[in-house]
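Please find the structures below.
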Structure I
Amino acid sequence: MLELTITSLSHAAEGIGRHEGRAIFAPFALPGETVRVEIVTEKKNFARARLLEIITPSPERVAPRCPHHFSLEAPPSPVEDGGEPPTLRSGGASHGSGVRGLGACGGCHLQHLAYPAQLKFKQQTLVEQLTRVGGFADPPVRPTLPSPAPFNYRSHVQFSLTPAGQLGLRAAHSHEVIPIHECHQLRPPLAELFPQVKIDPDYAPEIERITLRLGAEDEMLVVLESDADAPEMELDLPVSAALLRPDGAALTLAGDDHLVETVRGRTFQVSAGSFFQVNIPVAEQMVEFVLSGLALRGGETVLDLYCGVGLFSAFIAPIAGRVIGVEAYAPAVSDAAVNLDEFENVEIYEAPAEDVLPGLNLSLDAVVLDPPRTGCAPAVVEALAASRASRLVYVSCDPATFARDARRLAAGGYVLEWVQPLDMFPQTYHVECVAKFGLQPKI
């Protein structure tokens, strides 16, 4: 056991302290705190520890709302954001002596940190990744735009199953599934729905995940992800249900295999397996920054890379002369065909971006790309640099891969003009951002 002073947070929101020159990572500890920890994993240059006691709490520590979040005590009473820190034990907590959190839910990482401090942490995470990974000396990262709702914002959630068929989320830093009976990330209709979803324990091992989705009119879709035969169902809830295969094909079990989302007054069909942003008010803010970065005046040729169901194309098409979408996931392409049907100036390629982009012989004015968490393949960045589009807007959900791609784009002749972080996922360490790149003129 060690006593540590926590000096910073890692990009995964783990407290970092040092002991005899070695970094010690302690989840749920905060900068400025003096803590007692127990080493659980040792490596050559670092170790991971279990938080046992907070001797001196940070003034930015708050009591988590959710009883499934890590705590050293019995579940505290919820406090409003910015309220008083919780009372913490100051004597001798140890394994098996009342320390909660050994099986804490991993769905939230930062409920114990006041919301304004969460926003600063996410801005700093982007700055550090762009500096360390991207090689930018003074990256132009703006303050994080807060979510209009720091809690109860998610319209889409994926659950794992316990062996008994209970819905749960994986424990922090573990594959263990923790049964969940309440969740403060979910919008109210989903928060009321999920405790009512029951899975036969005999069928539970056949299900990889269960996804719950909420549409614009509070319609709900339950998606079972499995390659097994369709289950027998007793449906006493006002929901649709679908069985999603690994290849993306969906079998309708009840109602519809899709729902409808609304962003800035436009409706979007979203099928069972198609990606869509989980925080709709922040998605609306994101669209505004994408359009601002593209700075369209009318008549331009715009590439929408990793276009999904057509969220950005739907707002670009009324202004641009031509929009070319590229998307590899077939059901999302089908959704985009419906969502963009009114536009004569939109075309979509169904293929991986790295297969299509190098062969596109186009003169592009602007590009928007929203890649998966893994970022762009090198061939994509090379093709973007070769396109010489005058402006490029990059939407990212992973600071490290964004910083890597930003470095490659800078090497290809682009200048990073601004980065706007948005808090798509409050109470977690996940950082979403929109970044604008301009083309550096050739001398």
Structure II
Amino acid sequence: MSAPNQIDPRFKVVSRTAATQGTDAFNDEMDTENMVLQMGPAHPTMHGVVQMTVTLDGETVKDVDVEIGYMHRAFEKMTELMTWGQVLPYTDRLNYISPLLNNVGYVMAVEKLIGLDVPPRCKWIRMLIGEMSRITDHLTCVGAGAMELAAFTPFLFAVKAREFIFRHVEKLCGARLTTSYTRVGGLMADLPPNYCEELLEILAKVEHEVVEVDKLLTRNRIFVDRLIGVGKLSQADALQWGVTGPFLRSTGIDYDVRKDAPYMFYDQVDFDVPIGSHGDNYDRYLCRLEEIKQSARLIRQIVKHLEEPGPINAPDWRYVLPPKQEVYNSIEGMMGHFKIIMEGIPVPPGEAYGYTEAANGELGFHVISSGDGHPWRIRCRGPCFTIMQALPGLLIGGMIADIVPTFDSVNMIAGEMDR
């Protein structure tokens, strides 16, 4: 035991001068180890469908392992048990924030395999509902991303704007999220009376709410500091991982399926593709905000092409359900209805890959038919899946607080990664 008033030799004396100069005199002698932290699935930002095993050195992320397997709906396997038409409700649930884009992408792939062309009015309506869904998807991403950085008011504005469109989608098909509006060879029904006029009124309200979000966030000092320079993705890494959508365009790469491989009538409308320069979270936010404005611009052009009525379904009853009047009053209509419902659409043997520009990037469907009414195989190329592969590289080296805004910028929808 040490003598009275004598310092125990086990304790090291640190001078006040060294302490005030910021020198950590204990570091050389302390044994430290990394902390392994589990984020999710029961975590507010993980949404119950993702788990991250994060290795931390203090608050710095040294390593991260992303586990996405918390939503097993087996979309691709379930399609083998359904007819071609019965697959549609499953596509709704790939991205339940913009389901109409999934509907359109799937039926276009099947129509490509069949060699079936749909009427012009059908294509314009599909473009219309696709741009409506793009707006709702981006509003959700921007609003929820702000909320999880404690900016709750912009979230309310974004959800309010999204609600305007969801209610209008409900007028179209009776559902807000699980729409199943499209059909192979056409649509479930034509637009209701005065639908386009009401949509233009709603669009003005949506744009007003987007302006409020812009005012609250784009030059907000806290929001900007949390996003600029965080989660940076280089062009080389983006191409290596196969990243598409706003995530790719934020790096400065100008690629949009609607421009580079135009489908339907996208080559007949005028719109700009927002391009970033730094590939960070702030650029991704700006790209999505501008895409909302460009989608509104597209909708106003599309509406002009819907002023004249016309057919919405291909006139081939082998692939499209006959009108009810024909089903009830003709043997041809009754048999056409019976065969599609009971046996499915007779898609010729072969395979085709159809792709569209969804809200998160390129959405592709690789469909394979053996010649009967059921798919032999369907493979979905969800845009979120490739972005989530690149996510660990964006998080390592950053702070633990940066995980939330970077993960939000992915706009991960678990249904798109469902295998």
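Hey, P(r) over Cα pairs in 10 Å bins from 0, in percent, for residues 207-254 alone derived from one of I, II reads 26, 56, 17, 0; which structure?
Structure of origin is I.
To which of I, II does the computed value 17.2 (mean count of other Cβ atoms within 10 Å over residues 143-150) belong? Can you show the working numbers first?
Working: I: 17.2; II: 20.1.
For mean count of other Cβ atoms within 10 Å over residues 143-150, the value 17.2 is produced by structure I.
Can you say which of I, II returns 68, 63, 38 when Cα extents along the principal axes in Å is computed? Before the final figure, lay out each step's value.
Details: I: 68, 63, 38; II: 111, 45, 35.
Label of the originating structure: I.
Starting from the value 3.3: which structure in I, II was distance in nm of label points 7 Å out along Cα→Cβ at positions 335 and 407 calculated from?
On the way: I: 3.3; II: 5.8.
Label of the originating structure: I.
Going by relative contact order in percent (Cα under 8 Å, 6 or more apart), which of structures I, II comes out largest?
II
One of I, II was used to calculate distance in nm of label points 7 Å out along Cα→Cβ at positions 183 and 359, giving 4.0; which?
I
Using helix-only ellipticity at 222 nm (-39500 (n - 2.57) for each DSSP H run of 4 or more, over all residues; to 500) as the calculated read-out, with -14000 as its value, let me know the right label among I, II. Let's see the in-between values first.
Values: I: -5500; II: -14000.
That value comes from structure II.
Rule-based calculations on the coordinates, nothing more; no lab input. None of the values given here were measured: they were computed from a predicted structure. Cβ atoms are built from the backbone, for glycine too; each structure is taken alone.
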